[in-house]
1. Hey, distance in nm of label points 7 Å out along Cα→Cβ at positions 171 and 275 derived from one of I, II, III reads 1.2; which structure?
2. Given structures I, II, III, which gives the highest value for distance in nm of label points 7 Å out along Cα→Cβ at positions 91 and 115?
3. Please compute distance in nm of label points 7 Å out along Cα→Cβ at positions 83 and 155 for structures I, II, III and give me the label with the greatest value.
4. Comparing structures I, II, III by mean count of other Cβ atoms within 10 Å over residues 195-202, which one has the largest value?
5. A value of -12000 was computed for helix-only ellipticity at 222 nm (-39500 (n - 2.57) for each DSSP H run of 4 or more, over all residues; to 500); which of I, II, III is the source structure?
6. So Kirkwood radius over Cα pairs in Å, computed for just one structure, reads 20.3; which one of I, II, III is that?
Structure I
Amino acid sequence: MLELAQATDVAPVPAGGAVSAARRFFTGPGLLVFLSSSLLAYEAFLLITIFGPSGDGPIGSFVRDFQLWCYRGDPRTGGVSWAAVSIMLLEPLFVVIVALLIWRDAGKSLLKLKTWWRHRRAAWTGLGVVAAAVAGLVWYAAIDSRAAQVLPPFPGDRIRVQLPVPDTSLVDQKGAAFRFAHLHGKVVLVTGVYAACSTACPEIFKELRAVLGELPAVERAHLSVVALSLNPEYETAEIMDAMATAQGLSYPEFRYVNATNPAAMRDVLTRLQFSATRDPETGIIDHANLFQLIDADGHVAFRFTLDPRHRAWLREGLLHLLREARTGNTRNP
């Protein structure tokens, strides 16, 4: 009898035992503990991506990219679509609520700490699953970021165009008459801004200062920078002069221009393909971060934006045209 009892004590678990254990997990508190733990970890992760730092560094870069991917973030303002944020936050919560409604009796036991302790492995598993998913996202973002830093070489003349430049009579920030024809023989970097802009324009001015600061004096002597007013109805010479001074851009290397007739300025913007649309409710002007390079012969040669690839190409295209202007080896006779 003793031998029979010992044999019974060490007998293997029947094959159906594993099935019963799985059934108990999926119909009892274990599954709810797993789902609730996963939910808490996932919501914590989302809160970090919503309110976390979005500046430089690995975390800041990941948060910024995640906001662009999932929250329809606007890199110019740092804002996000709160509708997209709400969907991301509520979707997993809905799944857990449905599970609690289906397994109401088991769900009541979650109010007891001993239930969480009894099913602590399920809780740790839920946290581990979310941690693994987050690690995968971070790894993918790092790989994607490194790939984005490997820029293709500047295409050069393959993307060069020869677009005409309007010779409309304009006025700069000092009240002096201005025509693009006055800059014939120089390379001209053209962009569009407006003084009341607090989103895209500061980035444009930052890029202008960076480009000018990187150029040797011998190259800068052949360059002029022109900013077209995107708000011609309201910007006076005094406003434009104050803006140029505040941005640390010196005259006459930098010319901020408008037309005495707003319709004429609108025509210049249209012909140079600078789109600007005013929001009637906020007054904010939505516009592209556009940079155009006019060669020494007076034609638009290259068009770039603030895209990371374009930023590198902007500098190379500028140097390409400046070498032409300095040596007199222009494209057109």
Structure II
Amino acid sequence: MSGTGQRVSLVTGGGGFVGSHLVERLLRRGDNVVVVDDFSTGRRENLRDADPGRVEIVEGDVAHVLGALDPRRFDEIYHLAAAVGVRLVIEQPIHTIETNVEGTSAVFQFAAVNRTPVLITSTSEVYGKTTATPFGEDDDVVYGPTTLHRWSYACSKAIDEYLGLAWHREHDLPVAIVRLFNTVGPRQVGTYGMVLPRFVAAALAGEPLEVYGDGRQTRCFCDVRDVVRALPQMLGTPACHGRVFNLGHDVPVAIRALAELVVHTLDSASPIRNVPYDEAFGAGFDDLRDRRPDLTRIREAIDFAPSIPLEETIRDLARAGEAERSVESSAS
């Protein structure tokens, strides 16, 4: 615990979709929380219900603002700040690489001062073009050529993992690494290509749900509230330190079937139409047909089991979107 006797947690990217839910989880646990976020993709509104007496917001790029903080102040660090979303990666590859690698390196150096336990969120993208499913944490990975910016995100997050494991091995820094698989739920936006909020927004507006490719590619979707429940458990479990864990659901859903589920769940009249990858992301876009995690390791470590059905996530995402539009209408 900190000198005040109350746990103080640092959350980078705490204004983001996953980060803001984690902040709420930590507050319910009794922590005080410091959020570092440049709000390039995160939103201050995501933290509007947080107790201002227990949440401190430091705005700025992680690699630049940590120097103004005292590393001895923190009991735990959760590093979620990253460039995310396929569209952002393709449109801003320099930003993606520098944000992911430089920010993560700065976090480890900061944490090492006081040997503060740190959890970093990685991604299922690290598996690259691997075709053998389910994906196991120790499987080989295969990436496309460097001429396709789409793979820069996967490589940058892989470097983050190498850094974390190296800090643990060389300096005994308590590091847990989590590869997230398609996390979904309230506050997620479709601006950077996130599929479920795109579908929900279209269904609510009566507009076509655009399915990229043939729609037969599969993904596994896990509610963000299930995900953030697991993160403090992992960081607080010494057996998780120095290891990599898949985190998500392991029930695959075809993207076309997901669109149909959204339409049915929200009783929408929206049509569904297929959009070629080249039209959506430009020529030469390379995607994976199936992405499904092996959850054996995390089940053994913390007895993890997702509990929120996808239909409930869809309804909650829709309600959150409608509530936000109502607030925006009242303010205008």
Structure III
Amino acid sequence: MEKYIIKNENISVSVLTLGAIIQGINAFGVDLTAGYATEEEYFKDTCYFGGLVGRCANRCGDIQYIGEDKYLLPLNEKGINHLHGGMQGFNLKRFSVVSHSEDSITLNYLSKDGEEGYPGNLDVTVTYSLVGDALVISYKATTDKPTWVNLTNHSYFNPFGINNKAGARIGGALIEVYADQVSVYDENTRVIGRQSVEGSEFDLREKQKISRFYDHNFYLSGNEYGEFCGKSLRKAATVRGSINIECFTDMPCMQLYCGEFIPENTVLQDGTVIGSGAALCLETQLEPNIQARGEGIFTPDKPFISSTAYLFSKGGIHIVEK
């Protein structure tokens, strides 16, 4: 795998051609995200560290329809769910570099008709750009047949630094998620509906400490927007620590995953050892399991186009080193 660096005065991001993986993000001198040193570790990884997830993020069943055409998707999670694109999703595909400058990189991958059971040749392009103190991720995917597309990035953030010497996990961070509804799940953890967050543990509209292992899809409803690369993106979430991370997107949903299933004694690229709860994901997306409703389908005249931005700033929550 090849590694490329994009950087500006305050932010540096390392990007791999394997899986268009964001191997690391450093903001204001703090390493924020989890990544491995070697290709072999990524192929053994069960966490999707930093990967571009596709064709479809999140969970659905195996038998799906587009019109009267039936498609069978592989069940790669416990034999019951099709998760994050299948047996070998986009996070393990080899992307080619289209262009690279000091503060931006564009990568491309052609997913062939029938890959992981999906119809259509899907041409996927992702651009990572540094705009001020923000990392902007811009996706575009075009297809020659109707197919499902729901791309996201699976970076794991620790706002105290992924390698902080106090061993701080994300439970000490403050979080806000600007959403008034959260998904309802069936026994297979597939989304089957939604409910209000009002008065529940899912009401994160005002900042509070992370109190549990969330792994839930939220329906975004905030009214604050930011301008990035000429696009107006809705603020989805804020995580506050030594570094503050604000997530903006044009997607309707965001999965908050608090890293419960990071294996203990996971060794990162700099030798840091982490485990459960060491970092969280802010996965912007279409509604999970949208395939079951016959939605989330993109066609030759309707490409998938989406943007997400992570804005970094110095925070005010400090930890004491051990």
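Nothing in this text is a laboratory measurement; each read-out follows from the coordinates by a stated rule. Bear in mind that the values here come from a model prediction, so they are computed numbers and not experimental data. Cβ atoms are built from the backbone, for glycine too; each structure is taken alone.
1. On the way: I: 3.1; II: 4.3; III: 1.2.
Only structure III yields this read-out.
2. Working: I: 2.7; II: 4.5; III: 1.6.
Structure II comes out on top.
3. Values: I: 3.4; II: 1.2; III: 2.3.
For this comparison of distance in nm of label points 7 Å out along Cα→Cβ at positions 83 and 155, the top structure is I.
4. Values: I: 17.5; II: 22.9; III: 12.9.
Answer by largest value of mean count of other Cβ atoms within 10 Å over residues 195-202: II.
5. On the way: I: -17000; II: -12000; III: -500.
Corresponding structure: II.
6. Values: I: 25.0; II: 20.3; III: 19.7.
It was calculated from structure II.
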